[in-house]
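Derivation of every value follows stated rules applied to the coordinates shown; laboratory data play no part. Just so you know, these numbers come straight off a predicted model, no measurement behind them. Cβ atoms are built from the backbone, for glycine too; each structure is taken alone.
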Structure I
Amino acid sequence: MTTQTVQPDNPTRVVAIARATTKKRKARPKRLLLGIAGILTFLVIWEIAARIGLVDARFLPPPTEVLPAFFTIMTFADFWKAMGDTVVTWGIGLIIALVAGTIVGVIVGLSPFLRRATHTTVEFLRPIPSVALIPLAVLLFGAQMEAGLMLILYASFWQIFIQVLYGVGDVDQVAMATGRSYGFNQWQRVRYIVFPTMLPYLMTGLRLAAAVALILAVTAQLLIGTPGLGLESARAQNAGLYVNMYALILSTGVLGIVINLGARALERAMLSWHESVRGELPS
């Protein structure tokens, strides 16, 4: 009579996912503390540099002057109007770029002929910086929101379009052939096979495009004079109100942090099923 040694079962997939999630949750406070420490270090260096004369405090006031001004301007209605103009311009431009980049990316990505036919054109247009289009935007729209939208759309479109192309190119052709054999039409194959594969790439492109869109929105306001935080910063500079200027610059940085956190939260929500979000599972 032989005795069998019973080995404990390996953790199930659900348990593995739970463990990976727990590890991530434990790491979040540490990352948050490191982020706060980095900001505080930057502020201390800035304060010291202004106080000891390493930089001219007239043109780079210390944070002990800028931060109170930042909280003060938040009580002004004009500040929130400028913030609203910036957010609206950013949001409209990003949404247009998202729709256009996704649709064009899927159409081109699914057609080998179109990929070959557009490759040279894409590689020619993509490196052109959006700021190079400022003269054209001014000629077409003047100092209107549409000029900023043009710059945002051009820059953000490529971020999304290229990622969608990569995503469509990563689709399993065996799965596509299986879908055809089951009688899926083109729309069904895109919805049930292409889109799930493409979605992680699309979310990466959206997160990158969100940051680029904010940069171009503020750039258009600074250089063209479209309404928003950039225009208010330029006006403060021209009036010699440097403390207010840096407070407005700080507000654009805070807005960028909020946009990045929102984009990451959306990415986690949309990709809760994906390996990159739920954590690497042990083998």
Structure II
Amino acid sequence: MNRARGSAYFYVYKTRILKSLAYRFDVYGNIVMQCITMFASAFFWKALYAGQETVQGVNVEDMLVYTVMSSLMSVVFMTGIERRVMQSVKKGTVATDMLKPINLFSIYFFEDLGNMTALIVQNMIPIFIIGSLCIAVPKPVSMEAFLLFFISLIMAFFINWFLAACFSMWTFTAINMDPMLQVKKHLIRLLSGSIIPMWFFPDWLSNILNLLPFVYIYQLPLDIYIGKYETAELLPRLGIQFIWTVVLFGVFQFLQSRVTKKVMVQGG
């Protein structure tokens, strides 16, 4: 049974990759929008650093690397689970989908994983080349930093996905989630350090945000990549990131069970 489920999830993953590779116009549009955002951020930081060697202990070269890497990471963190759940609820197929022998939300996870794999090839490579040629080559400060960054990036991916999955549960009580999805998307980008690092926020606000999961999506991996902190300072932060990954997984499992029971009783 487990092998059959594994084959089914792999099929979903592979199918999603092939489907994503077919929509080239969307790919070009996403690349253009990501590059516009990346260039706008780079020009902003160059203007801010004019005549100054460092700001908050970070020089302009590291800030440009931060900008390019943030754009690359935004490709990895694209999720589709909210819209997939919303479509299932609107069509009224969610109840029958949940009766299938494989977990519905696991299907959505592997769909997002397949979509991410396609985006790495389609979007990330062109953005990396453009960013490297026009802004800065995004080199990590050290190999140790790169390894820690990779570990942090994996946890950041799960934090982002679990947040999206938990948010998708609202679809079962809301008629139209589109406005909320846009608010959620931009709010996470703002509070996660993707656009403006937490170092530029007031101390009281930065301290509050450090207690929330958002900074562990973009800010922590990027801090590691550019060498903002020493290894001894990073390990406790990685520990908090791991705790948030486990906590959000638990919240997701709880909400999933509640929603499943509700749908099974009410029929969607």
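If distance in nm of label points 7 Å out along Cα→Cβ at positions 41 and 249 computes to 2.8, which of I, II did it come from? Provide the component values of the computation, followed by the final result.
Details: I: 2.1; II: 2.8.
Value 2.8 for distance in nm of label points 7 Å out along Cα→Cβ at positions 41 and 249 corresponds to II out of I, II.
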Legend entry - Which entry (I, II) yields the derived value 89, 57, 33 for Cα extents along the principal axes in Å: I
Legend entry - Which of I, II yields 0.90 [FRET efficiency 1/(1 + (r/R0)^6) of positions 73 and 177 (r between Cβ atoms, R0 = 35 Å, to 0.05), calculated]: II
Inset, instruction - Of the structures I, II, report the one carrying the highest value of mean count of other Cβ atoms within 10 Å over residues 145-152. - result: I
